[in-house]
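Structures for review follow.
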Structure I
Amino acid sequence: MINQWVTQQSGSVYWLVGYKTIKHAMLENGGMSFENMAVLFHGDTFSSVMGLSPWLVPVSGKVLNLPVEILQQGLFLTSSTRTEVMLDHLQSLLIASLDGEEVMF
């Protein structure tokens, strides 16, 4: 069902997954990372939680070859934007500020 949905999309498709899922997915992929995958948490602000970061993975054949049980542990997003733009957008949602107070999501 996931493969069918992905093939029906006209834009780029991304898989947004947690840190545990990406580790499991990479093990299933022979210990290799996926092309152009990117960590959402980056920089000094997130240094203490970097290891817990979600990952944005552009969907490729290697991703779709993963067992469905792994694929179901993430969210699939579609967009007409480039990977960098999608990543910038998601990263912009990680910190909210109000009256000088900052909250990290």
Structure II
Amino acid sequence: DDLEDAIVDILESIAAGDTSKTLSVRDDHLAALILGLEDAEKLDDVGATLETELDQTSDSESFDRSEIMRLAIRAGLEEAAPEVVETARDAYGRHAANSF
């Protein structure tokens, strides 16, 4: 699968330090929402809800903006494109096996 191969290659590049693992999003409305959640001290509530939606748990009871965006993107992809998420999981497994 081309997507799986691309993800494995990029994971290797990230691990080698050749590719950044940081993403940027430019969106006025999304920025206002995330910053508003932070100002209203709602990041933790939303983070816990997103983790529940994704059947994930973390040791942290505190969420930052980056964590909220990471979880929200994952939840959106799980809902809208589950086959893409499954391909990514396969790629993560392949990368881990290659790194062993």
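The value 2.3 for distance in nm of label points 7 Å out along Cα→Cβ at positions 68 and 92 was derived from one model only; which of I, II is it?
This value belongs to structure II.
To test your reading of the models, identify which of I, II gives -8500 for helix-only ellipticity at 222 nm (-39500 (n - 2.57) for each DSSP H run of 4 or more, over all residues; to 500) when calculated. Mind dumping the intermediate values first?
Working: I: -8500; II: -23000.
Considering all the candidates, the number was obtained from I.
Can you tell which of I, II yields 0.40 when FRET efficiency 1/(1 + (r/R0)^6) of positions 60 and 84 (r between Cβ atoms, R0 = 25 Å, to 0.05) is derived from it? Mind dumping the intermediate values first?
Values: I: 0.90; II: 0.40.
It was calculated from structure II.
When relative contact order in percent (Cα under 8 Å, 6 or more apart) is calculated, the result is 35; to which of the structures I, II does this value belong? Provide the component values of the computation, followed by the final result.
Working: I: 35; II: 39.
Working through the options, I get structure I.
With Kirkwood radius over Cα pairs in Å coming out at 14.7, pick the structure among I, II it was computed from.
On the way: I: 14.7; II: 15.3.
Here the read-out was taken from I.
Values quoted throughout were computed directly from the atomic coordinates according to the rules given, and no laboratory measurement underlies them. What you are looking at is a predicted structure, and each value in this text was computed from that prediction instead of being measured. Cβ atoms are built from the backbone, for glycine too; each structure is taken alone.
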